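Each structure below appears as structure tokens.
Bear in mind these aren't lab numbers, they're just calculated from the coordinates by the rules spelled out. Here the structure is a predicted model, which means the values were calculated and not measured. Cβ atoms are built from the backbone, for glycine too; each structure is taken alone.
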Structure P
Amino acid sequence: MMAKHSQVILMLLLIVLVGVATYLPVLRNGFTNLDDPQLLVNNSDIRSMSPASVQKLFRTSYGGLGGYTPLVLVSYAFEYHLFGLDAGAFHATNLALHVLNGLLVFWLISLVGGSVGIGFVTALVFVVHPLHVEPVAWIQGRKDLMFSFFYLSALIAYVTFLHKGKRPVLYGLSVLFFAFSLFSKLGAMSFPLVALLLEWRVAGRIDRRAKLRSLPLWIMSGLFLLLAFMTHTPFFSQTPPPAPSYGKSLVTFFYSFVFCVGKVFAPFRLFPGYADVITRHPWQSALSLVLFAALGVLTYFAHKRKPDDTTFAVCFFIFTLLPTLPFHFFGQPYEDRYMYLPLIGVILILAQFLPTQRRNSPAGWLAGGLPVMALAILLGVRSYGQSHIWRDSLSLWNHAIASDPSNPIGYLNRADVLKSKDQYIEAMADYDRAERLLPDNAGVAQNKAGVYFKLGEFDKSLAEINRALKIDPLFYEAYISRGLLWGYGKRWGNAVQDFTVALRLNRTYQAYYYRALAYLELQDYGNAVEDLRAAYRIEPTDQVRDLIAKLSGR
């Protein structure tokens, strides 16, 4: 017996109201120093909606392969055009996307499992779970929200295509949404696997036609991966840390399943930039293993009750978590946002234990509804409180340090915040703490050099930059910093040498521009104009254009 239309409307309203109420604090939050300055606040590429500007967003990867998110940046540009740098507007969009995703989860699960009740429970827990605070409260979490919105839309179109006589227009709509999802984040590359999973769930098998239908999806995934490589820009200004062995990375990857499941059941100590919990927090690893084992037992009994639904849930969880594997080679194996879509699979496993008899009777709804609402309230209260932590950068990193005092990431980021507030003594104390946890790190030495410069201790600043370059001779930003320090002491020849080395390592706007200024001081106008033109090709600013025009008349 299907739920009545009035019941469905009530469910949809509850999902919306509970989702909005849970994350209402994010509307008062500001920007943080966690990628917001680079990708939004100081990103000149989103200041215009002109065709040329939009094309540049699709030609550029911001921060490595994982940074190819052109559709997200277009959304930033559109919001900037309407609201300027109003943090509340960006947070409101994130919240709206999350609530819409909750509605799509309800729709998808209702279609796949044929149960509106299971769809409602899954969507309700999905919108309130604390693991989703990071992608909702962090403006840069937009990429997870947007790719999931189009991903879920593509799945709904695909399963409708399978149910409705395989109409080509529905298949085409699914492919279109999949393309939008890929343009939002490469994590969407798992879609072909989930599409085959839907084929199996609906038809009970994956035949030759199903494989042929998946072929264009695999081709699209490969083409987008190639596009990400072609638009790749250097992510590390320092020499990248050595990649762990494949064996260690696979161990870490499999443990990430354990870690993520642990956070589903015990959503505490949530913050960005987790340390290697396997080696540094053995007690947390043990707890995660216990919770993972508990989920394994629950999965076994759920499979006995509903084998097809449970198999679908387990595979959905695994397939949607698979795209995080590459991040284990770049020091980011665990992040809350990685669970945005996979969480649906875990919730589905647990939902199999809801009462299945008399679900549409008052007694049935009471038996299944009260525990679900109680759980939603508990999770929602936790998420509501966690949302306040993202109010600003200082609040965020104070929480991260309090949660894990042995993690250098919190100290480094809080030091950057304190430095921006001209609290140099406090910033230096945090850099020192980070260096004790992360010895012989060129980036820490570079940051300490900047603080010493602000304090007027130029000899110490130079010593720290020299130390950074001794640790990492390929650290191009340190050469730029030392070039600026030479310029401050009017040693223009030394400045030109360091800017030249920086350009050999990475042809950046800053290195060309600063070398041009050094050439001007040396009255070498020909080389100065040449460098200014090179800088203008990278970033066509009015300042550089006017300077070129002024010098061209000499």
Structure Q
Amino acid sequence: MFKRTSLFDTRLRVVSSLMLVLVAAIVVKLFILQVVQHEYYTAMAMDTHEIYKMLYPRRGTVYFQDARSGREYPAAINRAYYLIYAVPREIERSEIASTTDKLAAILGYDEREKELLTQKLLKENDPYEPIQRKVSDETADRIKAAGLKGVYLVNQDYRYYPEKESGAHVLGFTSFDDSGALRGRYGAEGYWEDVLAGKGGYMTGERSARGSWISLAGRTLRSAEDGADIVLTIDRTLQYKACQRLRRGFQEFQVRSAALILMDVNSGAIRAMCSMPDYDPNEYAEVEDVSVFNNTSIFTPYEPGSVFKPLTMAAALDLGLVTPDTEFTDPGSRRIDGFTIHNALNKKYGRATMTKVLENSINTGMIWVQEQIGRERFKEYVERFGFGDKAGISLDTEVGGNISSLDKAGQIYGAVGSFGQGLTVTPLQLVTAYAALANDGQLPKPRIVEMIRYPDGRIERTEPSIVGTVISSRADKLITGMLVSVVDKTYSFTARMRDYYAAGKTGTAQIPGRGGYTDETNHTFLGYAPASNPKFVMLVKYEAPKRAWAESTTAPVFREVMEFALEYYGVPGDRKQ
């Protein structure tokens, strides 16, 4: 009796243990299915029990324009290509080699790419493996004709940029994120991502074993909202001409980077914006250095040098401290806070008027002007011209420059700041500041978006706006007259135009390095025309060109592009022959 009971208890314990092991295995399996592999099995279930279809919105188009006629030109559009993908679990292992060979031949794969393709197809339980994106119609037709089991094609929208390099830094580009959606990067694509992308929708519902809808199970639908279209202020013809001419100098002078901005004086509208080195946004993945994506016109602050002098002079004119004929005696150099400041080429000019100070770009003369203004008032005018903060243009990656040196104790910072050293600014800030000189002393807000058109018919226009009045109308006219004299007398062979008076100034500024300034220089030309009634203001900048002075590099670009723009817009000449 005792032995039989013991045997029974032993069997009961064994059975109980087996049951516990079985239950534990079921729990572990459920955990794997519902937690660890939840996404995988959810995706598989979509084919048999539930329909879940993402409705992707149409990404909005970005347009350039002909600002004279209002005609629009697509600059960033959607173009349908194909995505090739495989379902490895549908491909017999005996067919993998032949499938790989046929696909590789059609797609032009080399041996390494062919090996990677084979590894993808060998994932026998894999329900989805992307093979190649952005496949043309011709290649897609060849794939279809091959009739490869487990290989599929699906339409997929990609972004296409007809202007290629010409519009790269203004537009930016798009790339796919982890969810497979296009996302804007840099430029207008990045800044206006939410507006251009729209909102995705979805549809869910239950399906029977035969694939029909189960009406009682209910259905949920949220339609996608297409993205808005954006019309930029960029004039397509001026953009092409300006970038083409800038590139010629970029190559000829072997420069490190270049920038050009052409702005409408009255409205603040950017009609052309070029940055180099550039790239083709259709092939953005081929660039070797991602820094090429940065728009030099808005991203790269630098010490501007002598193009800053007219702004300092304008402040003194506004305060009534000087006139164009006010004289000072140039000592040739100044010793301030232990530093000696010389004029270019160590020249000494003796007695000179304020107009001559600008014509000859006399550093000591500008120091004298800044001393008349005073430290606090000088900084106030620098800020009123828009420096030290972002200009607020609607493009990704704009920076604000740095004028914090003007807060430091010591006379040296204001002294060198008067002629554009010791502080940094962006090309966009500079061209906007000069727009104030051309616009009766009023600082316009730069804008690059003309309008936004929403799918529901709403149109949102960006109206011209004035940030503030920087100098008086009287001071504005005086500084313009002085800058006309600078162009006609100093740059008569490089910047002077036949039919138009231009007001402008060059800057050849040493580039700072470790322990001081290097022998390399930034070259800038800034100017506006026609001087009697300005239409456009323009900046041209080359970084570290293989030439000595900005007069021979940037000034000719200014003259050629400005003359073309004025004639293209039919602006009457103001220079009498």
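For this structure, a couple of remarks:
- Value 54, calculated as percent of Cα pairs over 23 Å apart, for residues 97-280 alone, assigned to which of P, Q: P
- Which of P, Q yields -10000 [helix-only ellipticity at 222 nm (-39500 (n - 2.57) for each DSSP H run of 4 or more, over all residues; to 500), calculated]: Q
- At a computed 26.0 (mean count of other Cβ atoms within 10 Å over residues 129-136), which of P, Q: P
- A value of 25.7 for Kirkwood radius over Cα pairs in Å, calculated from one of P, Q, originates in structure P.
- Computed 23.4 for mean count of other Cβ atoms within 10 Å over residues 169-176 - originating structure among P, Q: Q
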